[in-house]
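Each in structure tokens, the structures are laid out below.
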Structure 1
Amino acid sequence: MTAQRRLQESLEEFLAAAADQARLVLDAGAGLPTYDAGVEFQALAVRAMVKAPKSGPLSEVTVGLNLIWGALTDEMDAPGRGSSEQDIEAVRHMKQAAFEWLSVQDAPGDRAAYLDFWVHDECGYSRDLPELG
């Protein structure tokens with residue numbers, strides 16, 4: 001089996017696992033069950049990210065989902081967070097992200113647009129690269 005084919009299969013396996021995890025987020029009860037499913041979504045992305053090549057589709061997806069789910073779960077557990085209103089909004093945000101992921105994950109262009117939107121517009125990460133040196 002060629003390295004390229006293994007990478008494609010790895011991407012497909014990850015996308016299937018990510019779809020399963022997104023469904024768990026959607027099916028989870030409000031509050032901590034959704035938060036726990038979101039933490040597991042981030043953990044899934046991190047586990048795949050550390051094994052993925054430094055660049056390419058698998059890396060782009062896993063890094064993006066790690067950033068997204070880290071930020072989304074921070075909406076419930078970061079210092080200064082945790083009021084009931086904030087938790088309700090955080091759960092809504094996680095369920096929205098999971099729902100939208102399921103609608104785009106199988107189309108590379110839509111998947112890239114989702115990652116860009118959620119990383120930068122929804123989660124607030126800068127599009128500007130830091131200056132080195």
Structure 2
Amino acid sequence: DVSINTKLDLELANMLYSGSDFLVVPSKYEPCGLIQMIALWYGSLPIVNDTGGLKYTIVDGVNGFKFSEYSASGLRSAVDRAFETYKKPKMSEMIIKALEADFSWDKSAQEYKKLYGRVLQLRLESKFEEAF
């Protein structure tokens with residue numbers, strides 16, 4: 001017999017995140033991914049394939065570890081680097097960076113506001129140039 005449980009056990013998930021030093025996310029494709037961001041909030045350092053949203057949220061050697069060759073040896077290399085960091089001062093620095101990560105909507109809104117402001121400024125400058 002085969003069965004599948006699709007219910008999320010939040011208590012178990014919290015225990016797993018809070019009790020882990022590393023979280024391995026060897027996804028071949030990952031359009032966005034929240035699992036690595038949740039791990040960062042718990043101070044668990046993600047070990048991820050350099051793809052999709054994982055590529056943009058994890059900085060290799062800063063708040064996690066990446067591998068770009070989607071293979072057992074690629075994953076092994078990243079895991080080895082993580083283990084070399086284990087319980088060394090560098091790991092504490094990385095955990096602090098992980099905990100400082102801000103993926104909130106407030107931060108995103110601020111970044112969009114700056115972007116739209118720059119676009120508007122460019123547009124206004126081009127209108128000004130067209131007037132002369």
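What follows draws every value from the coordinates through simple rules; no lab data is involved. Only a predicted model underlies this, so the values are computations on that prediction, with no experimental measurement involved. Cβ atoms are built from the backbone, for glycine too; each structure is taken alone.
Worth a mention:
- Structure (1, 2) behind the derived value 9.1 of mean count of other Cβ atoms within 10 Å over residues 78-85: 1
- Among 1, 2, structure where helix-only ellipticity at 222 nm (-39500 (n - 2.57) for each DSSP H run of 4 or more, over all residues; to 500) as derived comes to -24500: 1
- Of the structures 1, 2, the one that 54 was derived from, the read-out being percent of Cα pairs over 21 Å apart: 2
- For relative contact order in percent (Cα under 8 Å, 6 or more apart) computed as 26, the structure of 1, 2 it came from: 1
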